1. Can you tell which of 1, 2 yields 4.0 when distance in nm of label points 7 Å out along Cα→Cβ at positions 89 and 121 is derived from it?
2. Please state which of the structures 1, 2 yields -12500 when helix-only ellipticity at 222 nm (-39500 (n - 2.57) for each DSSP H run of 4 or more, over all residues; to 500) is computed from it.
3. One of 1, 2 was used to compute distance in nm of label points 7 Å out along Cα→Cβ at positions 25 and 49, and the result was 1.9. Which label is that?
Structure 1
Amino acid sequence: MEEIFSRVELGKVGELISEHDKRKSMLIPMLHRIQENLGYLSREALERLSQEIVLPLAEIYSVASFYRQFHFSPRGKTLVKVCTGTACHVRGASEVLESLKEHFKVGVGETTKDLSMTLETVGCVGCCGLAPVVALNEEVIGEIGYEEVNQFIDKIEET
């Protein structure tokens, strides 16, 4: 995959790291800072981090891949999460998910080619009484039935 960040932008990683103590205990906060600034954890950024804090790249990947909030590829401008918890599943979440996958031509955990949207699933949103539930960025939307999916798709495309 073509790297979307130039070497100049990658140089910012060194600046971010210099703000922290270069100790292993600061690895997770450093990963957060890199992801906040680049949008994801690129291989080049992790290689630079490895050099800066003198920690094997494999160990950095091991830590970063353990936590679900870290991402190794660019994410879309819009984040769509479909709840697949029991209540949502029973009330049709899988049909909603399939409609979104089909319309946007992406799988779960994937981002559209134009980086406009990333599709994910979550185990439970905590709004079981509104099942099936989806989240559009930070907005939680309940009772997304077969009829409402097209309206939801329009809303995604508007963001």
Structure 2
Amino acid sequence: MNIAKSTRHAKITGDFAEALILYWLSKYGFECARVDHTGIDLIARNPHTRELMGISVKSRCRQVGTEAECVSIPADQFQKAAAACDAFGCVPYFAIVVDAAQAIHGYILPMSRLRELCPQRGRGSYWRMSPRFLQHCGEDADIKTFEFQTRTGNWWQPADETSSRG
């Protein structure tokens, strides 16, 4: 079933992804904050390495049947993240959050590793969502991952389905 999303869904998805990454980092002892700066969305101090991370969060919400579509990252995002991190003395990182129908996937990795895995092609880089690529990511020590299984229970039905139950 294809769901009609709200007109603000892209903005809401981005805000949710930033909050989710903040939550996950905080849960594991990272001191972190959302920032309003071109190039990065979050700053976090890694409690294990003391590294200061400047994180650019990229997010997508996929319909059923489109879960394996790539996440495109425009080329200028890498320059913007690097410039912001240079200004704040951070190491550039990217976080990718994908709501892929029945699961929400999260990945956090250094920008340098992202560029190795997803070299620029044309106007940007492409984070693949194929099962094979994601399995490789799960085995890569430079990529931190998490996943939530999702299920929508009793929820509103379109008017035409509701009236046919009568």
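1. 2
2. Matching structure: 1.
3. Of the options listed, only 1 reproduces it.
Computed from the coordinates by the stated procedures, all read-outs in this text should not be read as laboratory data. Since the model is a prediction, treat every value here as computed from it, not as a measurement. Cβ atoms are built from the backbone, for glycine too; each structure is taken alone.
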